[in-house]
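Following this line, the structures themselves.
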Structure P
């Protein structure tokens, strides 16, 4: 009896789905390690709490950038500790693992990801593209011949795709996503208010205040933000409103809209008609930005709708797609070609050369 594991290996968060149990892990994709002792100290939420507070000898990093591995050893260590936390052991039965990947991932990036996941899980590894899996997790009938469209705004990448008959017809993946909005807000606070704010605080402000549209009255929310005054070097707190961040959020949202428009314009008339009728699905953490559906709907002239669980859509989708693969209902559109010993040697050879 095989065990099925789905992994949404994001730049900001790692979600793991286990067959029969659902999503069992949702942790920040972070790892803290001691540079002097070459020792991993914490992963996930514990590492996140150390960000911006650790001494110089301890680095807290995201080992994945733009949806792909930036530091192989730390990614492997992080995954290993997550598996250990979930008590996922290598038993008598094979492990089937489905990993979501950006649609723009290169062969070398995918090889590196394959090796890391295979080494930790000792399983049969398959890949599937994120927008496809997100649409499945949100309940869309991706196997239908009618066309559909999904915009998945993650932490490190935005993936846009048009789907039909179980395949991605057109897609585009850009390294422009939630992390970029965090950095833009941080820069805005620094340049406008001479206040240096940590990314952890910026992320909280983004969740509390960010809106893609101008707000009036009580909708123009207020929150307190604290940081270091760049003029005095001392701590300072100030109140900031939703509309204070509008120019930053609007510019970011427009860039997302342009990516989506570029994909939508490629659709043939019949597929475009289908998309117009059923709307565009919005998933990922970026879907939580207030009024982003309205902004995108106006920009694209098509109704854009967020799913109930936008941040869980990909992880939930991995579970369903794994069932389809096991039953032979589908073959992964990003079919893995390297799952045997001889080809694993080639993976390690290419990784040494290029990664």
Structure Q
């Protein structure tokens, strides 16, 4: 399939906020509506899900309102003591283990997945399988057969989660969605319920994993910048923004569609054509971020202008939670392990097999 890749930040910002741009393929993607996108297309789950990720207009507002109250800054701030406790536990485990460790596997990954799984009531025994399924969704190198099998696995896990939630409802967000569905079917269809859980659980941790990963890597490979943070010259909030700009956790996000013909910057996008939001490229724009846009620099004045959490009506609902986790986890890590060092050359780190998720498969470090 063919899509317009939008890499310039100002153009991307305009399109993300333009009501003439939709994320609903059933309404606005000509090739999808015409049956030209095969059932076994490996990326089909990214466009076929029925949740706020692909909803348009009133449907988007309806679906987003069901979960948005749980992610307001006030609600997220109330999670601070609990998140701090989780971080302390992970750091204690690291301190009790070997000096050489994969920090992605043992810190950057378990914190966000623990947070999101507890918020949505995912039982401990389902989490390893769920992780494999989520990894498969972001793995854009899968064959058609592998992607289809992964979709079956994902829907099986989430279907079981919903069944368990109906039988034994709790105080978690999944139980709240199930109750909303069962009380009034017009509020949330069954497919929308399961697909909303897929979105919230997968997107709810992948961005934060990559944010933590790249922030740690950036500071370990730029010791002069780390020294400025430790001295108080720069804040951890600045580390987060510059990391989000420099290494967007989601490099490219499929897909959006032109609702009608759009003329922008001399380019004519026809109604029904697909659009790819290229957040990683936008973050490296020299026009916005300077001639050294490829460098990690905390004094960069434009760093907060990144689009890595999105923009417009589809702005990342979990952005406050991702920021909270990073603002607590990063200083705690570097305080507990002041001699933390990278245990491999950056060139030796293996990239994730994905053009969507931006990260490495591991982050080997020495703790002391």
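Work out the source of -12000 here, i.e. which of P, Q gives that when helix-only ellipticity at 222 nm (-39500 (n - 2.57) for each DSSP H run of 4 or more, over all residues; to 500) is computed. Attributed to the structure labelled P.
Please state which of the structures P, Q yields 19 when relative contact order in percent (Cα under 8 Å, 6 or more apart) is computed from it. Source structure: P. Which structure, out of P, Q, was FRET efficiency 1/(1 + (r/R0)^6) of positions 38 and 166 (r between Cβ atoms, R0 = 35 Å, to 0.05) derived from, given a value of 0.55? Traced to structure Q. A value of 1.5 for distance in nm of label points 7 Å out along Cα→Cβ at positions 6 and 134, calculated from one of P, Q, originates in structure P.
We did not get these values from a lab; they are worked out from the coordinates using the rules stated. Being a predicted model, the structure only gives us computed values, none of them experimental. Cβ atoms are built from the backbone, for glycine too; each structure is taken alone.
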